[in-house]
1. For which of the structures 1, 2 does the calculation of distance in nm of label points 7 Å out along Cα→Cβ at positions 16 and 264 return 1.9?
2. To which of 1, 2 does the computed value 31, 29, 22 (Cα extents along the principal axes in Å, for residues 208-287 alone) belong?
3. Quick check: 34, 23, 20 is what I get for semi-axes √(5λ) of the Cα gyration tensor in Å, calculated from one of 1, 2. Which structure matches?
4. With helix-only ellipticity at 222 nm (-39500 (n - 2.57) for each DSSP H run of 4 or more, over all residues; to 500) derived from the coordinates and found to be 0, which of 1, 2 does the value describe?
Structure 1
Amino acid sequence: MLVTGVGAIIGQGIIKSLRKSYHQVKVVGIDRSDKSLGPSLCDVFFKKPDCDEDHLDYLTFWRWMLKKEGIDLVLPGLEVDVTFFDKQREVFEQVGVVVVLNHKEIIELSSDKWVMGEVLQRYNLPRIPSFIPMEWCEALAELGPPPLLFKPKQGNGSRGIHYLNDEADFHYWRSKVNGNWMLQRIVGSDLDEYTVGVFGLGDGSALKPIVFRRLLSSAGNTLEAEVVEDSDIESSVMVLTKLFRPLGPTNYQFRKEGGVVYLLEINPRFSSSNSLRTAFGYNEAEMSIDYFLFGKVPADPKIKKGIAWRYSEDFVIHDSNFI
């Protein structure tokens, strides 16, 4: 198995999940940097070459590495890697390597929040009130009083999101982004946010989802997660899954307000809370091996109840251990 982005939280979570799987696997990891905890979690580690993903040398490196290590399955841990594999689907099919990759359509759709909102509206599903105003007064007339959210159309998590409290905030952040932005009304509260893990089967069906009510860190990752049962959320998951037909690990993020469930975003890949899901019986890495490598539909997982917190911990390597 090869895991990408092992220097970051998603890749490290995938490795932890692989180690807890009933499959006995050799974990090969890859990352831009070898200065992190990630390489120590792997059986074999490779540092990415210093070139862009679109460069021919990068694809040559991948062909060499896959052949050298006899890789049969790749589990992407970074959004940039999902984009790379999506563009190079035919290449990896030709070399006989399976990539845990969602459908092209949902990858493209989820990359633009504005377009996603338009699709939701077209199907009469709840859409967070959104607007692209020329003036602050237009924003207030359309979305109501501040604070409002300034968001990039592309991106995930909390990156690039800013609270606008007045006209000065609006003009400042608008000047920082070249047209790729939108405003949204804030729906619900920090206590009304949910992240849902779904393993899609590509035909509009999926395994039973796992629902976390969560609190976020300042970086936009899950800091606290509690397994909950919520019929409104689960109903929305069923509708969205039937509509978008995800394949493999997929993450829905929601907020609730007044009984209405609003979709914040879809991450058509492993998310940062994948290792937390594994701790409660929902091992997406194990499911991926079963489904993508062996063509076996996993059984619905037995999900445990509970709550989890994330915390920081030191990882030290002394100079004598560096080569």
Structure 2
Amino acid sequence: MHIFETGQRVDFLKFLPDGERLLVSSARTSQKSQLEIWHPLSGESVPFDVPGDRDGAALPLYSPNQVAFSTNGELCYVVWKHKFYVLETATGLRREIPGGQLVNLLPSQIAISPDRKQLKILCHNYGVKPHQLLTVEAASLKLLNQNELRDTWPMLAPYLPDGKTFVTIDEDRVAVRQSQDDEVIAECSYPANSSNMPVLSPDGQTLAVAGYSSLYFFDLQTLAKPRRITTKQSGGDYRSYAFHPDGQHFALIFTGPTLIKLFDLKHLKLQHKLNWRIGKLTSIDFSPTGAVAAAGSEDGKIVVWDVD
């Protein structure tokens, strides 16, 4: 186990593909937030070259569907403060984006195909116009396709492992869509009036989505009635969760926010509770191999530990 200090509240973290570095979204004050790449063992960080906050509350990164990485992690694609950025993880510098394709749009979520060649960018238009779903070539950032989504308030979930399909969640349905034309090919009812932080299991079989008081687990093969983890606490307080790459385990931060709770995914049975004593936890992630995990806290601490 290794604990290090970032100096500011950690709102979100995610391992890069190398499993050694972490993307960290943090807030120095209630008005200022930033993105950095951290090397946990050395304690060194690389700040991203993104504009500072406007007047008012900070807008941290908070959900896995706001960030994606190129194959070896040299590039980070991120939607932050309704802007789309492509950033070099080694230097923190921004790359230019071809003009025109995101003009007057408000990008809010992204997903990258398993081969890392294409990006889906969901742009919410807040009732003014239909939501826009863009398909972009990851290397050149060339716009390949643009379609309207007339769902009330869609959420963009990851691509499935076949690379031919991806998932969206609306207020009343979970939809599996063709990546080629965004058309719905299968769907099921979504039994909640809110959806947050969609996360897909590594094998592509299970989708986790946080509702108001329940965390739902959808079997994307059958689209049957979802299983759930439910709490009596108002709002659930589902702060963060992650599938272990072995497809057998699931880590969750909720209700008691100082604890990481590890569940058996097959039965949704609580197996272990971890208390690293770093304060109220905000985010958790497993490395791509599953050998290491990390969690961040409101106290500005990040703990990295050997999962075995």
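1. Details: 1: 1.9; 2: 3.8.
Attributed to the structure labelled 1.
2. Derived from the structure labelled 1.
3. Working: 1: 34, 23, 20; 2: 27, 25, 18.
Only one of 1, 2 returns 34, 23, 20 for semi-axes √(5λ) of the Cα gyration tensor in Å, namely 1.
4. 2
Any read-out appearing in this document is the output of simple, stated calculations on the displayed coordinates, not a laboratory observation. All figures in this text were calculated on a predicted structure; none of them were measured in a lab. Cβ atoms are built from the backbone, for glycine too; each structure is taken alone.
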